[in-house]
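Once you scroll down, you'll see the structures, which are given as structure tokens.
All of the numbers you see were taken from the coordinates with simple rules; none came from a lab. Keep in mind that this is a model prediction, so the values were computed, not measured. Cβ atoms are built from the backbone, for glycine too; each structure is taken alone.
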Structure 1
């Protein structure tokens, strides 16, 4: 009896195994040459995207009670639906905001590494934090829209950190990721050293809903995603553009938020 045709599956399996070995070897070589480091303590860790064990103690995660509007933490329980003095005096354009951690030295190092040092390996971990912080905001019917970068800044940075986070949170929660709904109409100077009023002027009218996404935005529940909330000027400007296009509700979800004096006061 003649042998049948020789299957190529064993050869394919062998090639796959060889490829896995090569990938594992390259990974070990890269780790030896450029070992993965904790973005907070800069010490060596077991794999990319990992935070050193004792670095967790440096992070201050935000939990209730918080301002019902901006998500700033209160120092004591004040009751459901209470807003902080800042939101009462000058309400933001977004309906509510939530943040994963307080912006301090530890979270600053983490976010700078993620945003400016190509530490995109941190995306899965940070997305889990965001999904936890936004558990009351992000629903399967929500549209996750990242705060957009101007094309020139996107070209220089090569990626939009807010878009990476939005996509990962969408995968975790079942919400819809819409990276192109908002556009930044003009480049704006960095907000870092500007006063609150200067921040508002800097981003006033800087965002718009793309014409081909207007029907999608109209009547929708939007969750804006960004890395840091300081005064809320950028998120408010984005929310204003979305509501002008007919969005029913605009919430905000950020990795970290600045808290003056440690906590907000009722």
Structure 2
């Protein structure tokens, strides 16, 4: 009986160690994904607080599996190609993507500006597809780029799908500004969400990126909405009337897209 208890204890400890190691590996990958810089072991230790002995093993394992790449000197690391392979697999398996691509191209051609598709992930929006304007001035959001909901038209369109209490639970009372124009209080954000519900689309001017204004509308195929489309425009190339016209274009396009998705049984 004692031997059985000892075996069960050992198995539990092994499982706990494995779970802890897996969590640390995930956190390491997310740490690399959050920066453009090469990182040394010391920098990773400072950012994660993981023991150096654990870091050595985790980095070696992730590097051998293709999740990390190492510089020629063998002392600095960054995210590897395996992350891209697994990330694109997410998009390849999402049945909405062919429909979204067609809708983005329609918005891009009708507006003359770059169109984006994103999904809410907690308090952030993740860009999943982009169609760049043919007269682009490089207002491009990379696939996989993540921005806070409160600072983007895409995010505000999706936050407006939530209740007052749900927004309060999701976001802190004060939020860091990305630009001088960013709305950083819950009161201000609630006012923005009310305007989104009244107008049918979200709008922001230089809140997420200097020199850029955006409008966005939710794709109505889930309740609450999880996905939205937007259009990014240089502030010096559009008037308020232009932005409103493109906002209505997005409302019409996303409504039609939502109907197509529901008819296809995509939820």
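helix-only ellipticity at 222 nm (-39500 (n - 2.57) for each DSSP H run of 4 or more, over all residues; to 500) was computed and gave -16000; which structure, 1, 2, did it come from?
Of the structures listed, the value fits 2.
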Name the one structure among 1, 2 that mean count of other Cβ atoms within 10 Å over residues 96-103 of 23.1 was derived from.
-> 1
Between structures 1, 2, where is distance in nm of label points 7 Å out along Cα→Cβ at positions 80 and 240 highest?
-> 2
For structures 1, 2, which has the highest computed value of FRET efficiency 1/(1 + (r/R0)^6) of positions 64 and 224 (r between Cβ atoms, R0 = 35 Å, to 0.05)?
-> 1
Please state which of the structures 1, 2 yields 14 when relative contact order in percent (Cα under 8 Å, 6 or more apart) is computed from it.
-> 2
From 1, 2, which structure was distance in nm of label points 7 Å out along Cα→Cβ at positions 144 and 168 = 3.8 calculated on?
-> 2
